[in-house]
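Coordinate-derived values only; no laboratory data. Because the structure is predicted, anything quoted here is derived from the model rather than measured. Cβ atoms are built from the backbone, for glycine too; each structure is taken alone.
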Structure 1
Amino acid sequence: MARMVMCRKLGRELPGMTFKPFPNELGQRVFDQISQEAWKMWLEHFKMIMNEYRLSPADPRTTQILYGQCEQFFFGPGADAPPEFKPQ
């Protein structure tokens, strides 16, 4: 049986994450309060951020940018798309 959480992003009880995504307090909050469904939404947003901002996984600043975006996406007013982003 899947672990259920009251998803902070989607506002309903859904199956929770099966792993803690980050080794920090944000990762624990995501594990405790975010559903697998909302995590899939984040992964799409994550790919868009990486591509539009041309972030490098090797750059240590990238991690901080992504943590900030993740915090806003799940626990803030929502993360905005980069200004130049044009959905296809």
Structure 2
Amino acid sequence: MQGYGTVFKRYIDDEDLPDDYVALVHGSDSPWLPISEPLIHIDFLLQHALRESIIPPELYQVLIDGLTNMWFGHRTIKYIKEKSLFF
């Protein structure tokens, strides 16, 4: 298997990146649609929102800290929407 893309590069470049940063829960039947969102995707989204001044640094930190300390299966876009007002 050959890895590619931003997520793969981040996973390879950061040897301390926890496995749960790329983990997600998906449905049990084909086509196995995702139920949760990998933290790496959410972090990219939040960093973009931070760079574009959509959210302040304090909100970024609160969200990323909360998500980091959460079981990966509970990490969802719905959670982000409930915890912030930028969507």
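Tabulated values for the structure
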item	result
Given 25, 55, 20, 0 for P(r) over Cα pairs in 10 Å bins from 0, in percent, for residues 27-74 alone, calculated: source structure among 1, 2	1
Mean count of other Cβ atoms within 10 Å over residues 19-26 derived as 12.1 - corresponding label from 1, 2	1
Among 1, 2, structure where relative contact order in percent (Cα under 8 Å, 6 or more apart) as derived comes to 27	2
Origin of the derived value 6.9 (mean projected area of the Cα convex hull in nm²; candidates 1, 2)	2
